[in-house]
Structure I
């Protein structure tokens, strides 16, 4: 059964657009506007990250076994995704998980800068995951 990937595609596209806007315009904006733009990148990162891991789980349930991903840790979910050639690096995805949690629970400038940096790295991994998912979505 094919998975509907539009929500994941839209989330990754939104992240890419927000990162692109940040890279293009941030240097010319006042500090408050930069912080607002950074917040948008972080929000889009959180949404894209959530869409990715949920889609990994759905793919595993659909293509491996309905109970394969039941109650597993995030590390185990990423390990299963790597075994099934959806992602390459479990540890990298765990770093994204940690960054997502930091951004969702800590509200200071240094953390925001760190999470927005992780978001840029995540974009590459998320796009690759989407390509792998599309190739195996039958």
Structure II
């Protein structure tokens, strides 16, 4: 049987609750002791109450923060690629299957979102060119 990890991370918006697993009790059941709260945005953790973390637990929490940030960054990148596909499918739908009322209902929102996206893309590209020219 696979050994249980020392810590369990219950993911929540912008972080996680960290629990220490305890199997050494009278009932021989699995208990979860809330020991810390992680804030991914700030890259910080705070101990819960008067809990003391071992150096190994601190290292495990820090490693989890790094790994979680990588997962979230990859998801964001994948979502952007998915958005490109969705835009292509929306274009195809609008051209071939959408009724006039449907197209009209979406036009303003799509045009504003595309304008906003284009503005950000152009500004980011200009910033990269400016930075590259300065280097």
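Read-outs throughout are calculated quantities, based only on the coordinates presented, and are distinct from any laboratory measurement. Every value quoted in this text rests on a predicted model; they were computed, and no experiment measured them. Cβ atoms are built from the backbone, for glycine too; each structure is taken alone.
Between structures I, II, the calculation of distance in nm of label points 7 Å out along Cα→Cβ at positions 53 and 85 yields its largest number for II. Computing distance in nm of label points 7 Å out along Cα→Cβ at positions 21 and 109 across structures I, II gives 4.4 for structure II. When log10 I(q)/I(0) by the Debye sum over Cα atoms at q = 0.14, 0.20 Å⁻¹ is calculated, the result is -0.84, -1.17; to which of the structures I, II does this value belong? Attributed to the structure labelled II.
Each of the structures I, II was assessed by distance in nm of label points 7 Å out along Cα→Cβ at positions 5 and 101; the largest value belongs to II.
Taking mean projected area of the Cα convex hull in nm², for residues 61-116 alone as the criterion, the top-ranked structure out of I, II is II, with the highest value.
For the structures shown (I, II), relative contact order in percent (Cα under 8 Å, 6 or more apart) is largest in I.
Looking at structures I, II, which one was helix-only ellipticity at 222 nm (-39500 (n - 2.57) for each DSSP H run of 4 or more, over all residues; to 500) calculated from, given that it came out as -21000? Considering all the candidates, the number was obtained from II. Calculating distance in nm of label points 7 Å out along Cα→Cβ at positions 37 and 125 for structures I, II picks out II as the one with the greatest value. Thinking of I, II, which structure, once distance in nm of label points 7 Å out along Cα→Cβ at positions 45 and 69 is computed, gives back 2.2? The value was obtained from structure I.
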